[in-house]
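None of the figures in this text is laboratory data; all of them are computed from the coordinates on show. Predicted, not measured: the structure shown is a model, and the values here were computed from it. Cβ atoms are built from the backbone, for glycine too; each structure is taken alone.
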Structure I
Amino acid sequence: MSDQAQSPKTRTEEQWRAQLSPQEFHVLREAGTEAPFQGEYTDTTVKGVYRCRACGAELFRSDTKFPSHCGWPSFYAPLAGDTVQYLRDDSIPGRPRTEVRCANCGSHLGHVFEGEGYDTPTDQRYCINSICLTLEPDPEP
């Protein structure tokens, strides 16, 4: 079975390393963070579906993306409740956060923050690294 055909949940870190660029691997598989205001999708307004760069799973729709001016693409909700998983992140002492991972392959995507006063239907901000995403534009009408 080829690496691409193998289930994302059973791929080894060596297989992920062979599939992803070094920077993609660092962010997706080692929970790194890309530099703010540098990512491909930070200010994108193209309509479509955002997918996990590692496994291709659908994660977010462009109609939930909003300008948060935080330096990373921000969404107020995932495509469906089961497309992402949440883990407590205590990597910054005294500032617990909620990490967001792809439910299909377990890759790190970013973090979700609540109650920051954004005028969104959920009052949540999914702060997602651009490098963790690919954008599949909606078909032209």
Structure II
Amino acid sequence: MAYDIEKPDEQWRAELDPAEYAVLRQAGTEPAFVGEYTDTKTKGVYSCRACGAELFTSETKFDSRCGWPSFFDPKDTDAVELLEDSSHGMRRTEVRCARCGSHLGHVFEGEGYATPTDQRYCINSISLTLAPEAE
């Protein structure tokens, strides 16, 4: 897929620190329960750390106790791209930023969460930045 923001690999490596690059550009996963936004309750908008696209809001964030920030819906339906992921011997749905193609995490359905969508967007903290809501 062609993205609005496309950069050579060398440029992504220069702009992102090694841990960010490993998750955002190589589809890695940060360790559970250590991410900056796992437990935050701050109200605001979560954006892609690589390109700044607005992805999720605090209004859809919930505590799934899975070790990563969880959301039940993206900010806009076209903010994220969903792709089949059969890596590591599993069948999952990968979540990417629709603007730059960076890996964000995975979405899971039908797990019994009491959310309006019964979905859990399990997102790596390191792939996000939070712009707190003005008080």
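Observations on the model:
- Entry that produces 1.6 once distance in nm of label points 7 Å out along Cα→Cβ at positions 25 and 81 is calculated, selected from I, II: II
- Structures I, II, by distance in nm of label points 7 Å out along Cα→Cβ at positions 9 and 33: label with the highest value: II
- Highest-scoring label, criterion being distance in nm of label points 7 Å out along Cα→Cβ at positions 97 and 121, among I, II: I
- At a computed 15.5 (Kirkwood radius over Cα pairs in Å), which of I, II: I
- Identity of the structure behind 14.0 (criterion: mean count of other Cβ atoms within 10 Å over residues 17-24, calculated), options I, II: I
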